[in-house]
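Pasting the structures in now, so scroll down.
Just so you know, all these numbers are worked out from the coordinates, no wet-lab data involved. Remember, it's a predicted structure, so these values are computed and weren't measured experimentally. Cβ atoms are built from the backbone, for glycine too; each structure is taken alone.
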Structure 1
Amino acid sequence: MNSIDIFIQNYFSVSRTPFITELMYILTSFFSVDDLMSGTRFVVIVLCIAVLIYLVRNLRYSILFVVTLFSGAVITYLLKIFFNVSRPLDAVIIEITKSFPSYHATVATIFFVMLMYIFDDHLKSLARIIFNTFCVVCILLIALSRMYLGVHWLSDVVGGIVLGSLISYIFAMVFSHFFRKP
């Protein structure tokens, strides 16, 4: 996949515009924990969503959401150390951790997949379609923003999406087995 990674990285490197760069930076910042301000913003977003889940569903779903996100973040950082993949060199923003798998793509995938799981049987047909489409588009936009900003290879974000999906699936299945009523 190395030649595809380089091709896509080169494409984004020559096609950046100030407006799109700013837009991509805003998108990626929702899932950043690199400094105190962005980390605090992410924690506040997660806690607000957890409270919403608690109010609409129940405490178990709220805990599922938070525990799955936290576990995914820890697993991602451990895998970054294990794989030790360097980042692209022409990044718009500075990142100090390793590249594979993409933390943002993993956590965004967990965030939105868990929301789809939690609210699946709570939403009516059309609302479910709209909500799930919104969630999938958000996952793809976050992944795209990481490549556009030059901080990840395509393989990093694909790996992050696959990892986030796998973590979400495992946690949802365990939750379903122990806590959902038949």
Structure 2
Amino acid sequence: MAELPQLFMRLPSLALTYPADDPSEQATPDDASGIAALLTETFEEPWDVERVRRELGSADGVDATYVVRDSGQIVAVASARHLPEQYPRAGYLHYVGAYGAKAGRGLGGLVTWAVLKHFRDEGLESAVLETDDFRLPAIRTYLKIGFVPEYRHEQDQSRWSKIIPLVLGRRQNPPARDDG
């Protein structure tokens, strides 16, 4: 079975009311090992310091990475990426992750808001992201913030029709995870 393309979402405007309390901070090069450990758990694939530097570095269009700490440990991360040729006037929300052991605390939302504020402060007008069908808590967060699904592939309408009831609390079987 072919792997499905990621789902696409767009936040049409960054003119939002941002949370007053923002515990996030911009990551430094010294945070690379903590970010690698978090992303390894979040995405269930190996990350190391070199991969963090390569994929979250400026060479990949990332101009800021935000983290939230709990007792000194990085517990959430998200990056602000710019791909102006693909998404003019929009920022690309990139690699959002939070430790599963800290689930339910809204950590992914905190770093997402930090990145959106970064985009707004940079003068961008909107934001986009890509995500997987099985990342239901993340999708719920994105919808609450105001992101809307954008159909890019013929199967997207069917996929979203299964996901939306799940994130709105109407129980169905979750989408199957296709790891290729």
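Overview of values
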| item | result |
| --- | --- |
| For -9500 (helix-only ellipticity at 222 nm (-39500 (n - 2.57) for each DSSP H run of 4 or more, over all residues; to 500), calculated) the corresponding structure among 1, 2 | 2 |
| Structure responsible for 31, with relative contact order in percent (Cα under 8 Å, 6 or more apart) calculated and labels 1, 2 on offer | 1 |
| At a computed 1.0 (distance in nm of label points 7 Å out along Cα→Cβ at positions 109 and 141), which of 1, 2 | 2 |
| Of the structures 1, 2, the one that -1.29, -1.39 was derived from, the read-out being log10 I(q)/I(0) by the Debye sum over Cα atoms at q = 0.19, 0.20 Å⁻¹ | 1 |
| With FRET efficiency 1/(1 + (r/R0)^6) of positions 117 and 165 (r between Cβ atoms, R0 = 30 Å, to 0.05) derived as 1.00, matching label from 1, 2 | 1 |
| When distance in nm of label points 7 Å out along Cα→Cβ at positions 5 and 85 is computed for each of 1, 2, the largest belongs to | 2 |
